[in-house]
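Below you'll find the structures, each written out as structure tokens.
Readers should treat all values here as calculations from the given coordinates under stated rules, not as data from a laboratory. Here the structure is a predicted model, which is why all the values come from computation and not from measurement. Cβ atoms are built from the backbone, for glycine too; each structure is taken alone.
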Structure I
Amino acid sequence: MTNEQKELIKATVPVLRKHGVALTTHFYSRMFTHNPELKNVFNMGNQGNGKQQLSLALAVLAYAEHIEDPSVLVSAVTKIGHKHVSLDIRPEHYAIVGKHLLASIGEVLGEGATDELIEAWAVAYQQLADLMTGLEKSLYSEAVAKEGGWTGWRPFIVKQKVKESEEITSFYLYPADGGKVADFLPGQYISLRLFLPELNLLQPRQYSLSSAPNGSHYRISVKREPGAGGNPNGMISNRLHDAVQEGEVIEVAPPAGDFILDTGKSTPVVFVSGGVGQTPLLSMLEYLAGTNSDREVVWVHGCRNKKVHAFREPLTTLETQHGGLRKHIFYDTLDEDMQVEGVYEGIVELGKLKEQALLEGADYYVCGPAPFIEKQFQDLTAMGIPATAIHYEEFGPASLVLS
């Protein structure tokens, strides 16, 4: 890429800041019109609520802002690469996306989209595509090299459904071929896909693995979400809860994700979750307990009430198993029989715990809805915790940039 082309890309930054979502909305509409088969690859729920358009707009803006040195985006690129591998995105998809993205830039900018600008973006996009496909090739190779590993979609049998609370049910997934499953890093997720007759589409969704690696099966724990009136949001979770029965077969992609426990450390860890956000943290905790780790662990969890609080009893078992675990539970509302030590009324407030949660040299793993993550991140940094010690996972397309 020439210096002149880099300057052209940087000159589009103000436009992307102001009209980025309009551009990406036009792009997705265009792409799905010309290549409707890609609706089977993309989460149409996130298309409907605008999250995917916003996420892509932020990614394009960040790339334009750092076109001089894209290496500063390595963390974001890695996260996207893991997501693409979990969806079986292949190099040929990049050609389709690039064609429609360049066409959308021309159609949205109109006369402002000079031949030189389109050429600059074509070079920039190819540079990014080469970077992404190189990363993803490595991730695919790692996945298939593992014992029990694979790429693409593999049939799994739902051997067990276990209700964990009024909203959350666990699904125990075993390979239909009777083989082993690849190990994963605590905190990672898998993708599964189901056919939705309402949309006449296959739809993929990512779910965190909620147990430690075991070599034989995967466990996901799914919250029932509202989804009605043709809105794809919640359709997969509802179908898992209501229609998918024990013994049925679903398609699963191999584990992926970079929100992972650093298993090489011996320093304390603090897990902070809201609602179903506890699932990847539960995998991390089970791993620590199962490996007889002597790391000090603090578990902080918040949810609406006792009825929707999943894994209360398993957590008590893990507390017994791991002598260094201390837990703090926040409920929006408390029943009279819940006035006990370690249980608090209201939303998660780490300031209430103070030194009980602020441990020297600790790493903080935070997961939950975006507003929850943002609050915990701000509270932790305000209390002197360095941003580098705070790790977070946002379910769905990335929209948070915290530093």
Structure II
Amino acid sequence: MAQPEGQPDIFDVVIAGGGYVGLSLAVALKTADPSASCAIIDPKPMDDLHKDPRASAIAAAASRMLSQLGVWDTLKEKAQPINEMIVTDSKLRDSVRPVFLTFDGETTDGEPFAHMVPNGLMMPALYEAAQKLGVVFFAPGMAETFRTHSNHVDLVLADGSELRTRLLVAADGVRSKLRDLAGIRTVDWDYGQSGIVTTVKHERPHLGRAEEHFLPAGPFAVLPLPGNRSSLVWTEKTADADRLVRSDDFTFELELERRFGHHLGTLEIDGPRRAYPLGLKLAREFVKPRFALVGDAAHGIHPIAGQGLNLGFKDVAALAEVLVDARRLGQDVGGMDILERYQRWRRFDTFQMGVVTDVLNRLFSNDIDVIRAVRDFGLGLVDRMPKLKSQFIKEASGFAGPVPKLLSGEPI
């Protein structure tokens, strides 16, 4: 097996997966430690990153990290701040949806707790930053298998070439092939739900307000985008979601109006609609010798709290800090003592969020009157407790628990 020409004999870190998490990890490492050698392998070409029509909710802590990585100023110009959030709970046939819970959209000093950022801007910005910093790309490229030795990992690509690295990081998604090859088991189950994702135009402005409507089939989230546009994350039973995605525009828009309502005027679909199966998948371990999981490869959770991508950014900030500190002390970045620090930092927080989203989904995705009465009483109680609401905002902003430096807006 041949090593690609012109590459170092051994990389410090090789990342399998060139999505948000993989790219931001490479940029974080190279920004803090330019001498570190880093490579990214991804099965898709990097030239198509700008074509993703979706948008992502970026918590305040994650935007601080992106600022430290030198890309937030570009993204902020076209990002939509979330100024307010409301929560309703109703049946689909209800003509009135009372608001049980409201959140102001600020953390401290007028900083919004989240922004909606177009994926077609964020991915190219991270890719460009990685290129400028000297990250090596094998894209398109597929990681086929790997073998761990005492002081390195040999990674074999689909074309037969081989890379050698001190640490292999799997950022290859919820169906991670490398996680399975590493023998890491998962806790997982299927919710029998799918999330329909699309974008709509509406007649009246949203004023930066996000909405979460708890309906019997699952949460229906409306997230503001620049202009009179909003991103939807619409949860339905899988069979119903598949039927809706395949339906004609008239049927789809009719069902959409029943859930969206008419408070923003006339609606118009403004992008493709896709359905993604929803489930819970948590890795039992985040690390093995010379191997680490980040992002969806480590955890796939329900989108009910909008924290999936932000959990991945927390992984990035924690792992980058651990690895950079190790290199500055002359330690081996692939050593288990180093990787265990990352695992202790991130595993409990991830499991906690997985449990919270699981409980919330089960509590709110039903039409049982007794349960509805109890949860609505609880939402109303929270709405009257400013300190508890502030804690929820802190959690949603990404500032709860021990926060890595990048998420606090500090360089590593």
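The figures follow:
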| quantity | calculated |
| --- | --- |
| Computed 22 for relative contact order in percent (Cα under 8 Å, 6 or more apart) - originating structure among I, II | II |
| Winner on distance in nm of label points 7 Å out along Cα→Cβ at positions 223 and 247 once structures I, II are ranked, highest first | I |
| Value 17.5, 53, calculated as Rg and Dmax of the Cα atoms in Å, for residues 199-382 alone, assigned to which of I, II | I |
| When mean count of other Cβ atoms within 10 Å over residues 167-174 is computed for each of I, II, the largest belongs to | II |
| Origin of the derived value -13000 (helix-only ellipticity at 222 nm (-39500 (n - 2.57) for each DSSP H run of 4 or more, over all residues; to 500); candidates I, II) | I |
| Answer label among I, II for the case where FRET efficiency 1/(1 + (r/R0)^6) of positions 159 and 207 (r between Cβ atoms, R0 = 35 Å, to 0.05), calculated from the coordinates, equals 0.10 | II |
| If Cα extents along the principal axes in Å is computed and equals 66, 46, 40, the structure in I, II | II |
| Among I, II, which structure scores highest (criterion: mean count of other Cβ atoms within 10 Å over residues 111-118) | II |
| Structure responsible for 0.15, with FRET efficiency 1/(1 + (r/R0)^6) of positions 143 and 239 (r between Cβ atoms, R0 = 25 Å, to 0.05) calculated and labels I, II on offer | II |
